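Since every read-out is calculated from the coordinates, none of them should be taken as a lab result. Here the structure is a predicted model, which means the values were calculated and not measured. Cβ atoms are built from the backbone, for glycine too; each structure is taken alone.
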Structure P
Amino acid sequence: MELFRITRTIYKDDLTGIGAFHHGGRWNSPGRPMLYASSHRSLAMLEVLVHASRSTPPPDYVVAVLFVPDDIKSLAAYTVEDWKQDPQWSKSVGDDWLEDSKSLLLRVPSVVVNSEYNYLINPSHPAASEVKVIHIEPFEFDKRLFFFSKK
């Protein structure tokens, strides 16, 4: 399976989940490594944009295309509404999944785009060594996406 990450160039080959380890994320608490990826380049871009609070495109980004074995546990029974009602809920779900370590991948619903999915990769799983960066592409955000008014 191919998955996509849009990241700063310096992190293009990093599959350790160190950023999520330091800062945490929607699906993990700080102190727990996790790698976030998306099913499409466009979803990966939107996941970056939703966290950007700038009026100009961020420089120095790439798309890292990942090969990941199809070892998927899905959260199809859960919805974005579960997360909206309690943002801490998803952290405990992700933390429990990491600790359980029964699957390399966890498919989770995107909050940004309904009916699309992101994938969490457990870098501590025994199959994590099979995850490979297979292609790196330069990425430029379209300037029209940054139209914040200055009032």
Structure Q
Amino acid sequence: MTELLALILSPLPPELSSEIGRRFQQLVEDTDEVHALCEALQDVPDDFLPGWWLDSAASRFWLCLHVDWKASDEVEWQVQATARSLGLPATFVSALSGQPQATTLDVLKEAAAWLRRHGYEFMALDTGGDEYLSVPIRLDLLRQAFAVADQLALSTSLY
């Protein structure tokens, strides 16, 4: 799992990558590797102020989308937080937001297409649960990330 984590963290400064790696190692002692990965990639703030996901003082990084199968409203802010963490110049705004017929998967597909235009892909990890879990991978590292996931016997896909 550390090799997959390194691929996810490749766009970050080395100090932050090292910190997240240490965090993962601590978390994996108490839970399975996939959930430890998810928790290590989310810097949950002490105070949930409005727009905290775009405030580097409140949350330094967010590199893992983790949403319930019916929580389409959670996708947009998590993509925005991920984009900020990756240093992307644009902000994702869902055209499907607020549309009652839009499913979480629909919004995830829209978000993945947006991220792809910025040089990344969301690699979905199957947890066996009813949530969606995905991590951003640079397009040039995608083939390598799938190979690593295959070696780890992780079920993965793209949106």
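Could you figure out which one of P, Q the value 15.3, 51 for Rg and Dmax of the Cα atoms in Å was computed from? Comparing all candidates, it corresponds to P.
In this comparison of P, Q, the computed figure -6500 for helix-only ellipticity at 222 nm (-39500 (n - 2.57) for each DSSP H run of 4 or more, over all residues; to 500) is attributed to P. A value of 21 for relative contact order in percent (Cα under 8 Å, 6 or more apart), calculated from one of P, Q, originates in structure Q.
When mean count of other Cβ atoms within 10 Å over residues 22-29 is calculated, the result is 14.4; to which of the structures P, Q does this value belong?
Working: P: 17.4; Q: 14.4.
Here the read-out was taken from Q.
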